[in-house]
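Structures incoming, each one as C-alpha cells.
Read-outs throughout are calculated quantities, based only on the coordinates presented, and are distinct from any laboratory measurement. Just so we're clear, the structure is a prediction, and the values are computed from it rather than from any experiment.
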Structure 1
Amino acid sequence: MDIRHLKAFLAVFEERNITSAAQRLCVAQPTLSVTIRQLEEELGVALFVRQARGVEVSEQARQLYPQAQRMVAQAQALSRSFRDTQARQALQLGIEADIAVGQVEAFVRLATHAVPNLQLTLLDGCIGDARLGVEALCCEDELFLALWEEPFVFAMATGSNPVNQWVTCPQHVSHQRLLGFYGNGEQVGHAGSLQQVVPMVAAGLGAALLPQSLVERHPGLQWRPCQGSALTRRVGLCFAAQALQLPVLEQLYQALGGVQVD
C-alpha cells in the first residue's frame, strides 16, 4: 500500500463513482479499478460495493477514510517542506553593534518581500555575505547601499532635567564629530558602542547624543532634536563588490537600489 492507493481510495470514497473519481485523478477507469482492487486485496476487506450507478462504501471504508486523509495530508506536507527548503535562497547578514532593532526589523521585512523564498541568517558583527551597518564604517573597497539617513538627537533619562554631563564613546567613529557639542561638559561615563550608551543614559548617569533610532522607542529615555545640528548618519547594506556574484544578493541589491526607508 502506498500513497497512490490511498489517493485513489479517497477519490472513489468522495465521488461514490469510479468514472468520476478517474476523471478527478486524470487516470483511466480500468487503471483506477485495478488500484482499488490492489488496496482491497492488501487490506483483506471489501471497501466498495459496485452498483449499476456508482458504488456504496463499506463499514471498513468508513473506518479507513479519516486515516487515509491524515496519511495523505502528512505525505503532501512532507513533500512540500523538502521542496520549499530546496528552493530557498540563503543569505547570511551581519548586523553591526549600533544598528537599532527597529531598523533590523524593517530590513527583514524588505528583504523577505524583495526575495521570494529567502532563507535569512542574522549574525553579530562584520561577517556574512553582507552586513547592515553604518556608511562611516565601510571599508574603502566595499559598496554601500543607503537605506536610512537619521539625525543624532539629545537623549536623557525619562523625567530628568538637562545637565551638562555626558556619556560618550571615545573609540567610536562619531566621537570626534560630537566633541564640539559637549562643550565644557563633564564626561561622566564611557561606553564601547552607542548601544551600550543607551542603558547608561536611561539609568540617569548623564545625557548623550545618539542616533534617533536607538532612543525613540526606549521607554526609559526622553529625547529632542539638537538645535542647529546637522549631524546625521547613514545606515544601509555594506558588502564587497564580488558578493554581487551571489544571485540572492544581486536580486536584493536590485530590488532595494535607490530605496529610502522611513
Structure 2
Amino acid sequence: MAISPTKPDPQYFDSDDGYRLAWREVGEGRPLVLLHGFFSDAWTNWIRYGHAAAIAERGYRVIMPDLRAHGDSAKPHDPAAYPTDILARDGQALIRHLGLEDYDLGGYSLGARTVVRMHVAGARPKRMIISGMGLSGLANLGSRADHFRHILENLGSHERGSPEWMAEAFLKTTGGDAEALLLILNVFTDTAKEEIRAISMPTLVLAGDEDQDNGSHEALAAILPDATHVEVPGGHMSCIVKPEFGNAIAGWLGPAP
C-alpha cells in the first residue's frame, strides 16, 4: 500500500445553508469530482493510497470534497442541518462554486449513493462512477443505516474482530465525530429503480470481488443502460486501499480528452 507523501491543503466553500465545507485537489485537466464513503474523508479514500495520483496522471483535475460531518468540513450537531438529500445538495453547491459544466462524477459507498442522488436532483456529468455499491444499497438501504446506527450508538462494546469492531477502529483512524455521523444517517434516501435506470451516461460499477455490503453490484450494473462492471480484489473495507482500485478507475476513464 503506497502512501502519498503529501496531503494537499484543504480549500473551502459555503454550503447553501451556510456551513463551511472543504475539498482537496490533485492534478490538472478534465474535472473529476470524487465523493468518499461513510466514516471516511477525501484523504483516506482517494489520496492516501495513490488513487487520485493514478487518475491525475491520465490528465484529470481530481476534486475531492469532505462530505458534511466528515474530515475538515463542518460537523454540526443540529438535526436541522441534516435534511433529506443535503449531501447531494452540498455536492451540487461545490460544482456551482467551481463553475463546472463538463465534468465526470464518482463516489464510493456513501459517496456513490450521493452521486446517484445528485443525478436524481438534476446533475448531469458526462460519465459516472458508482463504486462500493449494489442495487439494494441504493433502492432499499434501511438495513445499512441500522447497521451503522448500531455501531455508533454502542461504541466501545463491539466484539473484537467483528465487522462492527472493525468499523469502529476505522472511525478512530479518521477521527470521526460520532454525534454528527449519527445525524447523517437521517439523510439516507432510497432511490427508485426507475430513477436508477434513468442514469443513461456511461457508468463504471466498481466493487471488491468479496463486497456484498451494499447488495449486488452485478444487479446494479445489469439495470443501468450503459454500465461497465469491474471487480477488484477485496471486500468493502479492503478493496479501496489497494492500487487495483485506483488503476481500475484510471483505466476506465482513459486519457483525458
Structure 3
Amino acid sequence: MEVFQLILCIIGVVVFSSFISRFIPKVSTPLVQIAMGAIITQVPGFPNASLNPELFMVLFIAPLLYLEAHEIDKSELLKSLKLSLSLAIGLAIATMVAVGVVVHAVWPSVTLAAALALGAALGPTDAVAVSSLGKEASLSLRQLGVLKGESLFNDASGIVGFQFAIAAAITGEFAIGRAAGEFALSFIGGAVYGLVIALLANWLFETVRSLGWETTTTRILMELFLPFMLYLTAEELHVSGILAVVASGLFVRFDRTGIGPNVARTNIVSSS
C-alpha cells in the first residue's frame, strides 16, 4: 500500500508542477518536479516506501522512452542516423570507460565496476537538455536532429551499460571481453525484438480495426499495454528491454485510417 501511495504522490506532484511551470516558463518543468519531489518528502505523513529498481524501470523509464521514440521526427532521424548512433553508442561507452578508469585510478577503493557504473550514469544527455539547448542556441535542423536522435539512443546505451556495471559490482566478477559480448548481444537482441513486436503490433491494430472489432477501451488499453509488455518480455529473454521499447516506438504506427464517429472518437482519445 505504501508503494501505491508513493505513486499517487508522484502523480499529484507531476500535475501540480505542470501548473506551476506555466508561471515560470524559463525554468524547465523537470527541474521544478525535482525540487518539488525533494520538498514533498519532508512533509509529515509522506509514505516511507522505496521502489524496487526494476519496478522503477518498467513503470517510468520504459513508457517514457517509448513515447520519446514514437514522437521523434523519423525523417530527420534517418538522415542523421549514422552520426546519432556513433555519438549515442561510441561516445556514451567512451565516456563510461574514461570516467570509470580515471575514478578507479584516483580512488582505488572504488572498484572498477562501480566506477564504470558512475561513468554510465554521467554519460548520456536527455531530450530535455537537447530541447533547452535548441531554444538557447542557434542550431540548424540537422544539428537538432542529430542531437535528438543521439539523446534517444544514448539513454538506452547508457542504461544497458549501467545495468551491466551494477551487476558486475554486486557479483564482484568483471571480464571486459565477456561484458562487451553480452552488451552487444543485449543491445542488438533488444533492438531486433522491439522491431519484430512493432511489426506484429502494426498488423494487429490494422486487422482489429478493419474487422470492426475495435472499441475505444480496447484500443487504449492495447496501446498502454504495449511498452510494459515489451520491456518485461524482453528482459525475460535476456535482451535489453530499453532497446526493445525504443526500437518498437520508432517503428510502431497506430492505425488512424477509417471513417465514422467511433473511429474518430477512438483516434482523438488515443492521441490524447
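Assorted remarks:
- Read-out mean projected area of the Cα convex hull in nm², computed value 22.1, structure in 1, 2, 3: 1
- Entry that produces 63, 19, 13 once semi-axes √(5λ) of the Cα gyration tensor in Å, for residues 20-163 alone is calculated, selected from 1, 2, 3: 1
- Test item: helix-only ellipticity at 222 nm (-39500 (n - 2.57) for each DSSP H run of 4 or more, over all residues; to 500) calculated as -13000, pick one of 1, 2, 3: 1
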